[in-house]
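In the part that follows, the structures are each spelled out as structure tokens.
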Structure I
Amino acid sequence: MNFSHQDLARAHVSARLGEAQQCRQGQRVVRVLTSGRKAEQLAQQARLALARSL
């Protein structure tokens, strides 16, 4: 097969875009997990503060 430079460049760009999208999705998952952990920590602190005040 004989690929033109444009075809090769297009395939390269497409691959890089796919990698960038996967990276963004991974970062989104990390943000959700981190914010979930922070929310759970804050809830635990609130429960402790409530228990101390009783």
Structure II
Amino acid sequence: MKCPNCRTRELVVIEMVVKGQPVALNNCSPCDLRWWQSDGAMLSLAGVLDLAAVGD
């Protein structure tokens, strides 16, 4: 996987399961870009927070 901003492969990827859905936080150390993915698709921070909200 490459950073969509600077194209480096120097990424830290933290994978987790939130309410049964696989979610990954990707962090690019060289350009400090962070983004979320779920099932290969980009996911907004709001989408992650909605997914993790209590009460659903």
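Since every read-out is calculated from the coordinates, none of them should be taken as a lab result. Just so you know, these numbers come straight off a predicted model, no measurement behind them. Cβ atoms are built from the backbone, for glycine too; each structure is taken alone.
Figure out for me which of the structures I, II the number 37 belongs to, where percent of Cα pairs over 17 Å apart was derived from the coordinates. Each step should come with its number before you reach the end.
Values: I: 63; II: 37.
Answer by label: II.
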Legend entry - Among I, II, which structure scores highest (criterion: distance in nm of label points 7 Å out along Cα→Cβ at positions 24 and 40): I
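A value of -4000 was derived for helix-only ellipticity at 222 nm (-39500 (n - 2.57) for each DSSP H run of 4 or more, over all residues; to 500); which structure in I, II was it taken from? Can you show the working numbers first?
Working: I: -34000; II: -4000.
Label of the originating structure: II.
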